[in-house]
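Only the coordinates and a few stated rules stand behind these numbers; no lab work does. Every value quoted in this text rests on a predicted model; they were computed, and no experiment measured them. Cβ atoms are built from the backbone, for glycine too; each structure is taken alone.
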Structure I
């Protein structure tokens, strides 16, 4: 029987609540589909930082390399400035573990009301492949004459051919596996004439290797418009770090809100360690109220199983989540008609 060693990061605020439901569903899946999960909890996040002043040590990072995957809920606390955990835990893990793909599916489930008039589950079903370790998030830049009237702040977008090519190649392979076999590059070639000139050239070059995949280009502002007006245009999207961050939040609301939006930070190379998480934050104001939606965390667990090589279990969880989501009166905080724990129980029953 296959055994998977999973590093579990329950996180802060409502994070431990949704993680409990995610682990509950994984436990049901392992019994049904015949594999073992060996979880190991890691105390990383705002609570630890407040207590010890530590974020993610190099020793802990090295330990994480020994796991098959990382399962994260959410990190953050209003008790200290924003950006600390994002930079020193999340981004540090992404960069150090070379999780160069951020994968964000956007799928509206049958029975879930769309925020768009006359658009339903047939029109809203696409996935965004976001480059995850370069761009503006690389941290290149600095200050000049800081604190003076002449102060200058520089934030440089880093785009390497290697980073772009491996991201685009992953996106073409994914698009080839989907029914419509269509891939859009989203950028801003008319203004970001250096970075997206390189993106566009690599996109066309790699595309020659995938003649069965239809390819097209949209400016990012046009993409935002089409996502609202004609989401059915999209099947697979590939883009850079910053643009991907923005358009996937539009994708989140299109599929019913952040309560169902899940993501994977992937290192798909042999021996790579990938991390899976819900998109929403810690929502500390709702901690221990049993009102937060756990479906995003449960979906992230399904994505993790798919990545680990358990597609049947992943599909079964996805189908159970779709059924439960379509039956709930709402997907937002406190709008589900039942508690966080009951939502998890209903997904388990669906398995």
Structure II
């Protein structure tokens, strides 16, 4: 990280610490709610000459206006609250946001303004200008550090994609590593783009190896839109994320999407078929330890009715999108939000 940026981050950490002490009075909660959501093209209406964002301007093909943005941010707010069962999430991972301005707009124009969120964001080199970001409740945790890892291929695999966001924080005295991902899409064909996702998985695996080399007991949670299903090679062979809980090794990565695979549901729908692109992946020690652990019963895909519409062509339901091609449709996203909960196990006293 740039020394000046790091200095500003640490200054912000000190400020957040003071905020945490002033707001953190009263009975602390034993649960931390985490939501992750691909909000599908959360753009501002302005034309940025350094990005390919012309279609999301008033004169562009999507005729994107501030009134449409206002409706979208309110629906994003409702979707996130629905995913978190009506409470302000402690951590929100976001994909497909254009810039810091729309993040601040989301927080300012919705009741999120009451929750005291901090923002982790950096402009990504993605050609369209879409980024990942993380929002965290400043009164509920101590932020420690963050980094962004670039994703790009070279030689026979030339591409530029979204950075990987890495956020470190202390929750109830425990240190956690949170990653927000938005891996390369399948645009151009599944087989033609598979190498990009495999390359991205290699980058993430290398970062995790480095963390675990320093501390094998590190508690790590990955989230995001991976544009891949849990049983693909990028997860199984490269990231080494198991879809079964049969390992006692604390360092082992476990894909929590295993709990959704047999349900016939998913986070995105294509040609009448649900697929799980949005996932949580954690180290095994987040499923079995004496501190904060993942509550698998509260790890879910939000299927609130206002996020879905009838699929006239393939029957059933599908996500209610903002646009269908260049036509404004009035929905929120082509993905459904996912959520999980970190909680302290309650010891029963006889």
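Okay, here's what the table says:
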{"read-out": "Structures I, II, by Kirkwood radius over Cα pairs in Å, for residues 152-207 alone: label with the highest value", "value": "II"}
{"read-out": "Structure with the greatest value (metric distance in nm of label points 7 Å out along Cα→Cβ at positions 216 and 304, set I, II)", "value": "II"}
{"read-out": "Top of I, II by relative contact order in percent (Cα under 8 Å, 6 or more apart), largest first", "value": "I"}
{"read-out": "Value 32, 17, 11, calculated as semi-axes √(5λ) of the Cα gyration tensor in Å, for residues 136-239 alone, assigned to which of I, II", "value": "I"}
{"read-out": "helix-only ellipticity at 222 nm (-39500 (n - 2.57) for each DSSP H run of 4 or more, over all residues; to 500) from the coordinates reads -7500; which among I, II", "value": "II"}
{"read-out": "If log10 I(q)/I(0) by the Debye sum over Cα atoms at q = 0.12, 0.14, 0.20 Å⁻¹, for residues 72-143 alone is computed and equals -0.30, -0.41, -0.84, the structure in I, II", "value": "II"}
